[in-house]
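Just so it is clear, none of the values below were taken in a lab; they were calculated from the coordinates. None of these values were measured; they are calculated from a predicted model.
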Structure P
Amino acid sequence: MKKHAPIYYTIRTAVRTLFWGGLALGALLTIGKATNDDTPVCQINIYPSRWEAKDAPVNVSECVAPYYWMVLNQDGTWYEQR
């Protein structure tokens, strides 16, 4: 078995770390992009058991509720989803 100089092992470790680290980072970024939701938040005011649009009429199928636990109905009502 051939012995290498210590610099060889240092460089080999750096190259392997960069390679596998790059693959892991690429996988994480790909997963993050795939699970990202770009749906805008509904511009509404929340009141007990009802909501109202701030400016223009709101289509709740084209936006998401301001809080993840809310479900908005098109008739202006909302309920908790737990």
Structure Q
Amino acid sequence: MLGIDIALLAGGGALLVVAAALIGGRIGARGEARRRRAQGERNAELEKQRLDEQCAVCGESIDPEHDVFEDGRWWHQTCFRQAVK
């Protein structure tokens, strides 16, 4: 009888360990999916910002310290001068 009780306890313990590992894996996968989604949102925001910081005429990247922001768009100084002429 004692041997059967010990075997049942050991088997039950093993089942609990396996169940805990399976549940933990699912929770880890959900956390990973949540982390990837958040990273994707951050990347999309950075890409949108990068696209907003391009010259309205030539499409090249701008330098906010030297270039012109006019009419809600960025312009290189030379492109702006050419467009105004």
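Here helix-only ellipticity at 222 nm (-39500 (n - 2.57) for each DSSP H run of 4 or more, over all residues; to 500) has been calculated and equals -25000, so which of P, Q was it run on? Checking each candidate, the match is Q. With relative contact order in percent (Cα under 8 Å, 6 or more apart) computed over the structures P, Q, the top value is the one for P, the highest of the group. Determine which structure produced the value 91 for volume of the Cα convex hull per residue in Å³, calculated from the coordinates; the candidates are P, Q. For volume of the Cα convex hull per residue in Å³, the value 91 is produced by structure Q.
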